[in-house]
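Colleague: As structure tokens, here come the structures.
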Structure I
Amino acid sequence: MRLLVGTLYTIENEIDRCVASIEMQRGVSFEHFILKDLPNKEAHDTLYRRFMDNADAFDLFVKVDADMVLTRDTLFWEMTKKFEAIPCLEDLNIAVHDFYTDQLIFGLHAYRNTVRWPESDENLFVDACPLVHPDARLDDMEDLAPAAWHCPSPSPFQAFHYGVQKAVKLVQPDRENKLTGYLHFYWGVINRLHTVFYRTQDIRIGFAALGAEIGLRGGISPARLSYNDPALKQFFTQRFAHLPLPAVRRLCQRYRLTRLGFLPDRYSRAALNLLPLRPVTV
């Protein structure tokens, strides 16, 4: 099997380690390309279009994000064996170990060349699901997982951006009909950020938790999530980048205790199981 591997890159601190872990893959034929400095939606649309345009030349497509470092040099070969063993398999989603939440999350995707991605106007959940029958999907959390280390060495802003992004995907600003299936998932991620931060006292995870709290308060549109948009980075640099660990810890605690009134409506608060919380004056 021949593989076409695509990577989206803007500011990810792990890019050199990511590329090195791809180049060291053995036992399989592959080509790797990098799409650099494109806005978030344009980057994903371009990636999937290139995959589809090369369906005749490759058997599998693999999306390796620039913040992922593959765990071993046989991963691509193991993927090919999985597709060979399951002829109906079209979308293989392998869990990766996430630095921020210290747990396995999904994931790293490999697709058969028969997969097609529909055009979409979606500007928040831009990592589109392909047109694949549910029986042709496989989520792997045990066999090939973890496929990669996710964000093992983020920059401070990269970590802050991660938290903001998760919160904006939870709040889903300017949507009359929210995608409720995501609410509990992203709420769990945000709570987990705080748990891991207080356990590890790693300021990078603190910046991620702080970013999530800022995102929950609203006012950040999906367009601001693109690394190409300078506004969020300027905000972080001016307000938080200089803070020491104790100050980040205090801010996370304050924002977490006072966040209830900033969530969009009663329905969302109930869906997130926030109503039992008692407001605390800090």
Structure II
Amino acid sequence: MDIDGTLLDSRGQLPEKNARAVAEASSRGIEIVLVTGRRFDFARPIADELKCDLHLIVNNGALIKSKNGETHQQLLLPSDTARQVLEATAEFRSNAGVVFDRVLERQIIFEKVDWDDPRRGGYFQRNRAYIAVVSPLVDCLNGEDPIQVLYTGGCRPIRSAMRQLAALPIAAGFTLALTEYEKRDFAILDVLRAGVTKGVALKEWTRRRGIAREEVMAIGDNWNDREMLEFAGLPVVMANCVEELKSFGWAMTSSNDENGLAEAIGTYALGKI
């Protein structure tokens, strides 16, 4: 299951009904995997609210981790690719950041941080302990491969950045993952190692666990969930999902403000045991 827009409500809170449904599924032998664009340390507090064992696929598929932080798979973006991406998108430098797989400090590097930014200030504040400033931003790429380059901001500029990146001669060397919240006019674009998606990571994890795709239910709401939903034997989309996901004819549950996740678990998972 995805986290934002799926497990959490529109206020970013975990509804009690969703937490109980996940715990019930786990107690009845269903494996739980949180599959999110968030970093591990940003997803960990949500995982800790769920009273069951689980694993996490974070950074849109770049890392697979246990709840205790043990890394099972790490697919990093080559430093040279990250540098070329940043150099080719200088006009979006104020939207850009670089994310590393580090413990605590200096996980997220920006060239400048506006702590009161109307769209991003809340995220900056919640992640203050992990953020560092390096100017120019490319100087943070000193040989250590990052997890990703990311761009955040309004939907229009991030869409523009996505088009520019997709047209680069080196575009085959990375994967783009887009998350959009049109009502908030907020978007996140991740530049990841080539071939990295939520779906590819979920496929690898189920292979390791000996679970057939027909036995997988996936629930999501955004563009970056598409590959995960396509892989699952039973894909379920939220009523609040982006319009494109509704066009595939997949099962639909209620919105994230109506405990849609709990509804889906009860109907499609627990109902089949």
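The numbers here are math on the coordinates, done by the rules we state, and not lab data. The shown structure was predicted, so the numbers you read here are calculated from the model rather than taken from an experiment. Cβ atoms are built from the backbone, for glycine too; each structure is taken alone.
Colleague: Quick one: FRET efficiency 1/(1 + (r/R0)^6) of positions 27 and 147 (r between Cβ atoms, R0 = 35 Å, to 0.05) came out at 1.00 when computed from one of I, II, so which one is it?
Modeller: Numbers: I: 1.00; II: 0.60.
Answer for the origin of the read-out: I.
Colleague: Quick check for you: by mean count of other Cβ atoms within 10 Å over residues 195-202, which of I, II is greatest? Let's see the in-between values first.
Modeller: Details: I: 15.2; II: 22.0.
Once mean count of other Cβ atoms within 10 Å over residues 195-202 is tallied for I, II, the winner is II.
Colleague: I would also like to ask the following. Out of I, II, which one gives -8000 for helix-only ellipticity at 222 nm (-39500 (n - 2.57) for each DSSP H run of 4 or more, over all residues; to 500) as computed from the coordinates? All intermediate terms of the calculation are to be shown ahead of the outcome.
Modeller: Values: I: -12500; II: -8000.
The read-out was computed on structure II.
Colleague: In addition: With Kirkwood radius over Cα pairs in Å, for residues 99-258 alone as the yardstick, tell me which of I, II scores highest.
Modeller: Working: I: 17.1; II: 17.6.
Structure II gives the largest value of Kirkwood radius over Cα pairs in Å, for residues 99-258 alone among I, II.
Colleague: Next question, about the same structure. With semi-axes √(5λ) of the Cα gyration tensor in Å coming out at 34, 20, 18, pick the structure among I, II it was computed from.
Modeller: On the way: I: 34, 20, 18; II: 30, 19, 18.
This figure was derived from I.
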